[in-house]
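What follows is a set of structures to go through.
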Structure P
Amino acid sequence: MTEHAPIKGSDLFVRALEKEGVEYIFGVPGEENLDLLESIRTSSIQLILTRHEQAAGFMAATYGRLTGKVGVCLSTLGPGATNLVTAAAYAQLGAMPMLMISGQKPIKSSKQGLFQILDIVDLMRPLTKYTRQISNANTIPAKLREAVRLATEERPGAVHLELPEDIASEMADADTHIFTPSDARRPTASEKSLQQACDLIRKARHPLIMIGAGANRKRISKALIHLVESTGIPFFTTQMGKGVVDERHPRYLGNAALSDGDFVHCAIDHADLVVNVGHDVVEKPPFFMHPGGKKVIHVNFSPADVDPVYFPQHEVVGDIANSVDWLAENCGRCEHHDFDEFMRVKESVEKHLQEKTGSDSFPLLPQRIVADVRSVMPDDGIIALDNGMYKIWFARNYKAYDNNTVLLDNALASMGAGLPSAMAAAMLYPDQKIMAICGDGGFMMNSQELETAVRLKLNLVILIVNDSAYGMIKWKQGQDGFENFGLDYGNPDFVRYAESYGATGHRVGSAAELAPTLARALETGGIHLVDVPVDYSENTRVFDRELKQLTCHNRH
């Protein structure tokens, strides 16, 4: 019998990560991570050094979102770990599988008192599914397997492990076992609940399908196309459900980018049943339920959280793709279903979304910006949106043709995530066209990652929608009748700023320049930053005035 030699804790940690299939670790190491850093150096895992831990966390979360596998990020103790807090919340609320690894001073004996020491495990508790300190090298594989299992299990989210300096350098026993990842399948919904869902669909006169973030998976996309085509039921999406079914589909009604009062809400109000696939209440409500109103069927991996605006009357809990396929095979078409009003809404939406897309006014109108981006992006091109006013315009006006081709966050809705999430997409899909779309405010929150993007030799276009203000808050300030105050600022010269990092900068000087500039940048490759000024006066005209006049709510 061959005897195994003892193994250093950090080597054991990295071998266990390799067994989990980890390809990348995003992060900013510190002195407490040096053993781990050396173990990564001699492993198959690639370290992606970022310029801020928050960006590392956003990249890891997006890796998890796009692959379904756990994205991994690394920080040191204290301020390094606190910089991961926003990314932890982003992954947790957005249901993205992510593992954070933070360092810590030696726990058995330390000569540095309480210097930089915070209770990071406790800090991470409300933001994660699992958070633990590793206090013995022998327990590393078990704690890591449990963390990854919980991160990737439905509903996915963030997990955290703290690896103290002395545990990383400690020798684990020679017979310490590394666990094999589980291939457990998700349970299937009961046939009784599925049959009851079919009965409700058959009894309804105006059923409607809603597609949410949890449905943004390839298998579920195929199943939903099957359901829409076998039943003929029209569908709409939440912001994070965009692209699950190609939005050029004749039964697509629109996106519920606002919570109420938009064209698509006329269809929702008319519906007597909404089949809600993959939505949960973490995402900003796409519509409000009222007691005694329409019925809602909740189709998801887990039961619904009961909320004052969401209390479904029937639940189908289990693997979503299997549930939707069963409904597609067994519900069939109903002669008494009446979709005429839905199709009228679709006609109104399509007409509305064409307005001002060809406007030559300068600074550019949001409608023109969205239309030009759509015109230059191929069917499989990915746009990653930061958070700001343009996110609503893109959610409503930009048609997504495939799942996960519009990456936006409508759960935590954090600024600063657009550039790092686009960078993760560009790393994963080097042959696809990727564009980050950021406001000047959100871009500047993680703009230092331009250096990381250039160093990684990514192909990425960054479009900065520039209004020299926190534009969405200005719009809300005006809506609420407050004076314009406290939201304007200056910006750097973005072209020179991009060039200082070794990227290529472009400034759009007229409406006609935007599409050709974007097309050339996408074609050329490398990192391109395109600065486009925006005229946000359309926010008030469209969302505050026009929708009130045109939509069903105000004509009655």
Structure Q
Amino acid sequence: MEAVHETSQTNGLSIFALGGVHEIGKNMYVIQYAEDIVVIDCGSKFPDESLLGIDLIIPDISYLLDNSEKVRALIVTHGHEDHIGGIPHIIKRLNIPIYGSSLTLGLIKGKLTENGLIKQSKLNQIDSDSHLELGKLKIGFFKTNHSIPDCLAVVLHTPEGTVVHTGDFKFDLTPVNNAYPDIHKMASIGENGVLALLSESTNAERPGFTPSERLVGGHIEEAFKKAQNRVFISTFASNVHRLQQVIDASIATNRKLLLLGRSMVNVVSVAIQLGHLRMPEGMLIEAQEANELSRDKVAVLCTGSQGEPMAALSRLASSSYRQIQILPGDTVIFAATPIPGNERNVAKTIDHLYLLGANVIYGSGTETGMHVSGHASQEELKLMLTLMKPKYFIPIHGEYRMLVKHRLLAESVGVNPDHIFIVNNGDVVDIHGQVASQSRKVDAGNTLVDGWGIGDVGSVVLRDRRHLAEDGIIIIVITMSLTDGTILTGPDIVSRGFVYVRESEVLLGEVNRLVRHTIEDLQENGSLTNWNILKHRIKESTGKFLYARTKRRPMILPIIIEV
């Protein structure tokens, strides 16, 4: 689709997502006015089972690369992976100034250092009182609550009007760190007029209000007091508020604290350094000391709340963690709920923990739950809409059903239905003369990270990986004479992931004879003119034969060696 007005691309305001809508993860939003582009967040998400071997998914930044001279900054709302996870991979290709709060920058610095990019990166610390001028865009901020401290919403003042991006938020009126949401500032921004609001939709399906994080702290401390042996507690490493509650519960029950998992150690280190975690001197211990102390004097804070196979809790559950073991009578707490798609791994981990004789506590809720969401539920989403009173509304950060629910909430508080845009990644909302339209797209999609490779694994490679995973491979090696085309050695048949060679000698012998027959047939007909024709005929004849005999279609790879 093309733009309705050329001016919407040159002199007007354009808003679009490169990631984060119709999905959970890899958030990246773009605000452009004329020749000035500001990017908000640069996240990642984890692959599903269909993306074999892929480590990470990040946004496609083709549009930003094509317009690199216009990109003024990357502003990061907070330090969760779905908002910062793509930064090390993208900064290699587009080295732009990065703005974020102290904790957010602390976590980003760790990622950039790990990737050898810290020296070339341009990091700028901001807070809720900061003001930026980036070309024709004037930018301010306001504080929000989330499950990690130092979260900022972004207010962009453009010649067309004010655009507000909420980031991830909820209205926690009793926050653990006493950093209250700046409701007065939000109301003031709304009173001065908001042209467009971009608001997160994660919990748009949940009625009511999201409970306060402080509620969980009481449940954690109660569980610590009841535990007679060691306590193992697993949560997201980035949930700094939850980490403080674990520290407080350990202090209240006179326990030392052991950290397991690289990300947990890194986040705790950064949060303590920046003053976001309060921990007494000498409270942290190593595994050896934990094994020497009485079991009722030890708490273990670890990664693995999502059942990740290589995370600390999964290794503890399978008794493969050498330094420390879960013993009968120990208490294990899941202080997080499974992300959709992780339920099976979490259930498997819980089963293994019960087999070890542990007392396992998991689940959410207001009575005994060990987790509350960091995202706004319906009443809070309506409150944000009411405070901002936007002319136009673009729900973001959620799958399609969540965006639709958020649209209905906006309509219920008086937003004109014709002024609500549910967009896909790449759909551009152009605003010119304060009139909005959506009629064009920019390139958007997934960039796949595989090891050190970024974007070098495409659909063909993934198709081959699925083929190999589902049906295996047959390799047919033949040495042939370059002069007369006769077979010198072979065919040698190698099977991997298709059949077990020792138990399938008859079948593979028939494949051997079939390949020989195919070659001889081509020789007799004078069709053996090049090796590509031969390889094609071998693949065709062998494929038909194997499917007829096994109802399977392995990848067939003929290798011709010329002598």
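Here the criterion is FRET efficiency 1/(1 + (r/R0)^6) of positions 257 and 401 (r between Cβ atoms, R0 = 35 Å, to 0.05), and among P, Q the highest value is seen for P. For which of the structures P, Q does the calculation of FRET efficiency 1/(1 + (r/R0)^6) of positions 177 and 193 (r between Cβ atoms, R0 = 30 Å, to 0.05) return 0.40? Comparing all candidates, it corresponds to Q.
For structures P, Q, calculate Rg/Rh (Cα atoms, Kirkwood Rh) and state which one comes out highest.
Looking at the calculated values, the largest one is Q.
Tell me which structure, out of P, Q, gives 0.05 once FRET efficiency 1/(1 + (r/R0)^6) of positions 105 and 273 (r between Cβ atoms, R0 = 35 Å, to 0.05) is calculated. Computing FRET efficiency 1/(1 + (r/R0)^6) of positions 105 and 273 (r between Cβ atoms, R0 = 35 Å, to 0.05) on every structure in P, Q gives 0.05 only for P.
When distance in nm of label points 7 Å out along Cα→Cβ at positions 409 and 505 is calculated for each of the structures P, Q, the largest result comes from Q.
Ranked by relative contact order in percent (Cα under 8 Å, 6 or more apart), structures P, Q are led by Q, which has the greatest value.
Taking distance in nm of label points 7 Å out along Cα→Cβ at positions 321 and 377 from the coordinates of each of P, Q, which one would give 3.2?
Computed on structure Q.
The numbers here are math on the coordinates, done by the rules we state, and not lab data. A quick note: this is a predicted structure, and the numbers were derived from the prediction, not measured. Cβ atoms are built from the backbone, for glycine too; each structure is taken alone.
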